[in-house]
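Please treat every number below as a calculation from the coordinates, not as lab data. Keep in mind it's a predicted model, so treat the numbers as computed, not measured. Cβ atoms are built from the backbone, for glycine too; each structure is taken alone.
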Structure P
Amino acid sequence: MSTDSSSASATSSVEAALAYVDSHQRQFLDDLFGFLRIPSISTLPARRNDVRKAAAYLAKQMEEAGLKRVKVIKTAFHPLVYGEWLEAKGKPTVLLYGHYDVQPADPIELWTSDPFEPEVRDNNVYARGAVDDKGQTLSLVKGIEALMRAHGKLPVNVRLLIEGEEEAGGESIATYVREHPDELACDVAYIADTHMPAPGVPSLIYGLRGILYTEIEARGAKSDLHSGTFGGVAPNPIHALALVLAGLKGADGRITIPELYERLIPITEEERAMWKRSPIDMAALFKQEMGVDTLPGEQDVDLRERVGARPTLDVHGIRGGFVDEGAKTVIPAVAVAKVSLRLPPELPPAEVLPLLKKRVAELCPPGVTMTVREIHGGDGVHVPLDSVYVRAAERALEQEWGREPVFEREGGSIPIAALFDKVLHAAVVIMGTGLPDDNIHAPNEKYHLPNYYHGIRQTVRYFDILGQDPAVLARPSRMASAGARPANGAGGAKKPAAKKPAKTPGGRS
């Protein structure tokens with residue numbers, strides 16, 4: 001077949017798949033509604049059966065889309081869902097990631113409609129998990145379905161690994177990735193669990209911060225004390241915590257651990273040029289979303305750098321003493337603060353933890369002992385802008401949205417992306433279709449319905465481009481080099497599992 005006829009055939013194939021998407025929007029919406037009706041809240045033991053039900057529902061959707069070897073994988077906590085299609089000989093392999101578990105819906109009284117009975121208003125579907133991440137996860141499956149129905153095959157090899165405890169720490173998927181690298185061998189990992197900066201403005205996330213989440217415990221006297229009898233001589237752990245927390249970050253927004261800034265890698269001029277492509281006034285957007293008129297922090301640092309490439313320190317809660325209605329004049333014996341740091345990729349949490357402990361010890365006042373305990377941590381990741389897989393994604397987004405995507409560093413953390421990078425040695429492409437006002441983790445979570453269909457269509461386009469891009473096809477397949485099981489089912493030699501770092505969550509935080 002000539003090059004021209006091959007190109008024409010590929011164009012015909014992708015157009016047929018896109019036409020299938022357009023003609024099956026009602027079915028795709030009904031399937032999403034069925035998914036959203038399952039209250040798969042991973043953090044609540046009472047919802048464990050619902051989490052399993054959601055896994056089974058997703059597995060059925062994957063089978064109906066045409067995926068093979070679909071299975072629900074038992075773990076120590078909530079199950080993973082896996083499926084594959086590996087019959088595109090000589091083509092790259094794409095690993096797709098998402099999660100089917102959701103956050104609790106509390107406070108229920110703030111919802112306009114039942115969080116587990118999806119309702120469409122103003123072209124948005126309102127339900128818990130609509131955008132985070134059931135809608136975006138299902139868009140990947142539906143993209144595969146469209147290609148399979150239109151052409152009977154896929155232009156690339158695919159593996160899907162979908163987890164059910166991203167909102168509960170993600171330990172199971174992290175363990176599975178480390179222990180099964182050959183079974184997950186791929187060239188690129190495609191993650192759809194992020195948002196766009198504004199309606200109609202697609203984005204590619206090329207950098208994610210890591211996270212170090214800790215508890216700082218302060219202990220004073222051996223028991224709670226009467227403030228009249230002991231006031232003036234007794235150590236007060238809450239006050240001591242307040243002094244330490246105030247000392248960890250100055251009014252200028254800088255963390256008082258100088259080593260963090262000494263290790264930062266400067267932002268390149270290429271990156272700054274990419275940022276300028278964005279038409280979004282980020283300062284105005286943030287002020288509007290937060291309902292504030294000023295943005296604290298390092299005023300001498302570019303806003304985009306502050307939210308995506310600088311270390312941060314935030315206090316999430318303090319407990320101790322008496323907090324009920326009325327009065328109780330007690331000096332508490334113990335107080336605890338929950339503190340996290342968001343860390344650019346060059347600051348691994350394991351290396352930052354001892355620096356935090358040292359600084360807390362320096363700031364701790366006399367009469368109080370403080371302990372810093374890690375709750376969880378995960379590395380950041382940085383994707384080279386010249387990656388052929390990123391460039392292919394850029395083309396797919398431009399085709400789908402009719403404009404160039406913006407390139408962003410995401411301030412949040414998706415530690416599974418770092419595991420795909422370090423354990424599977426795969427390129428990572430992150431392109432989601434959420435919006436800043438989608439209320440993730442909050443009442444009235446929504447997903448803009450046109451973005452659901454855009455997510456399906458951009459998956460179709462991305463696979464089509466990967467399957468014919470000479471720059472992509474020229475690269476040796478990591479799946480083949482890893483000795484992974486070929487499409488006929490023969491097994492390959494299993495690599496030793498990578499050493500497990502401590503307490504690394506799998507999904508987005």
Structure Q
Amino acid sequence: MKDSRKKVLLLLPQPHPENINPGLPLALLTAASMIDRKLFDVRIYSATPKYNYVKRIMHDLDNALCLAVGCLTGCQIRYAIDVIKKVKEINPGLPIIWGGWHASILPEQTLESEYADIVVIGQGERTTAELVERLASGKSLRGLQGIFFKDENGAIVKNEPRPFEDLNNFPPMPFDLVDVEDFVTERDGLRCIGYVSSQGCPYNCAFCADPLVYKRRWSGVNAKRVVDDFQFLAEKHNIGLFVLADQNFFIDTRRVKEMCDEMIRRKLNVKWGRVNGRSRELSKMDEAIWRAVKESGCTDIFVGAESGLQEGLDLVNKMSSTEETVKVIQLARKYGIEVAPCFIVGLPFNAYDNAKTEKQRMEIVERELNAIFDLLDKCYPIKDYLEIPIRIYTPYPGNPLFERSKQLGFKPPQRLEEWADFDMFGRNIPWLSKKIHGVAIQLQDFVFPYASDKYMLRHSRRFKPVHWIFHKTALFRWKHKFFSFPVEHRMLVLFRRARGKLSGRIS
């Protein structure tokens with residue numbers, strides 16, 4: 001018997017030209033959780049090397065009710081628009097819904113594009129379900145909380161925001177809507193998959209978009225439900241490692257302890273990690289919680305160190321100190337848990353107001369970099385770290401540093417289509433020279449990964465002599481702060497591109 005239900009199509013596009021796998025589409029799964037599947041045929045498409053998501057969408061357009069896309073700022077927008085163009089050639093009247101951080105922060109600008117009809121702002125679970133029902137019934141969208149939309153005359157209608165809700169009001173994540181196997185990767189010999197257990201963050205970091213999207217609200221799924229999901233995925237898909245995508249996992253330490261205790265009680269024997277926390281909270285966390293975190297299988301914690309300068313931490317409103325970052329790394333080492341301190345290079349310091357020459361601007365960034373090196377040398381004198389993520393500062397729409405960046409000459413895109421060319425990993429700020437940008441990329445891509453004493457243990461199965469040379473040269477460059485003539489880094493980039501083309505990951 002033919003299925004008469006209208007199809008609700010949800011898309012997570014490819015995030016970057018060199019990354020075809022954004023992982024399990026967690027945001028789409030949560031957005032779909034409240035849609036009545038007795039009435040609607042919900043279909044989720046996500047970038048993955050396992051299948052061509054564009055072909056699948058084209059195949060499923062018959063009897064479709066709408067297409068909803070979730071995007072971050074940057075390349076993902078381009079891939080979304082490419083799909084929407086193809087969809088409109090076949091079904092020009094199909095409503096196109098945008099959600100995710102970019103559309104939530106710039107809803108009006110998003111709707112000014114011909115490729116958007118409706119924007120879901122912020123938390124999308126209840127809004128998406130109600131929106132789908134109204135589209136199916138033909139009812140007006142006026143009054144539906146949590147959306148902006150274009151009316152029949154093309155005018156933008158701004159509905160009231162929807163109040164932030166406790167995540168436990170919503171159903172569990174509907175994993176059956178995707179083939180989980182399409183998103184399983186491998187790390188340290190374990191089958192690995194992404195997971196998210198909370199939304200939002202109560203803090204107000206000046207570079208972050210989260211306060212704009214969730215209005216500094218936070219909610220976490222209760223500990224039992226998190227462990228239920230872990231157990232289900234571990235038993236059904238043999239998952240040995242969960243990578244947590246929470247913005248701030250350690251907000252509710254009681255929930256953390258309950259989750260860890262439940263995992264220990266059930267003897268799950270899985271690992272979990274890549275979990276985000278703040279230096280101040282972690283440095284004060286009770287040792288009983290640290291022990292439970294370790295015993296339950298936590299492997300590593302990402303800490304937003306952000307800067308080696310207290311001036312930098314104050315600028316981004318981090319509400320922490322460099323000393324607390326050092327203390328967290330020492331505490332974690334005591335319990336055998338790795339810490340990955342994340343740094344930002346190129347922050348818009350007040351000193352740039354008076355930096356009139358290229359030399360003066362470079363001196364500011366060099367001071368910033370030297371402070372990072374000093375902090376890292378204090379924490380890791382023998383380079384026994386797992387990972388040191390370093391990011392180049394990129395102004396994100398709507399937060400305080402975005403406005404500050406415009407004062408220093410940053411010119412933001414003015415249309416949705418222009419944001420598609422805004423590479424979040426590129427050089428987007430005028431005060432960061434091409435030379436310093438190259439150094440930051442070299443640190444991120446070569447020096448910090450290869451200088452680690454763990455690198456030879458984890459990544460040298462093939463081409464061991466080459467890896468050994470890279471390891472030694474990375475250590476030399478770090479020690480002497482010598483980053484000119486980055487021959488090894490260029491060799492590495494060429495090798496990765498060749499490997500990506502051979503494997504089909506890069507076109």
Can you say which of P, Q returns 23.3, 73 when Rg and Dmax of the Cα atoms in Å is computed?
Q
When distance in nm of label points 7 Å out along Cα→Cβ at positions 47 and 375 is calculated, the result is 3.0; to which of the structures P, Q does this value belong?
Q
Identity of the structure behind 19.3 (criterion: Kirkwood radius over Cα pairs in Å, for residues 207-398 alone, calculated), options P, Q:
P
Between P, Q, which one scores greatest on mean count of other Cβ atoms within 10 Å over residues 135-142?
P
Ranking P, Q by distance in nm of label points 7 Å out along Cα→Cβ at positions 327 and 447, the structure that comes out highest
P
Using distance in nm of label points 7 Å out along Cα→Cβ at positions 111 and 191 as the calculated read-out, with 4.5 as its value, let me know the right label among P, Q.
Q
When P, Q are compared on relative contact order in percent (Cα under 8 Å, 6 or more apart), the highest value belongs to P
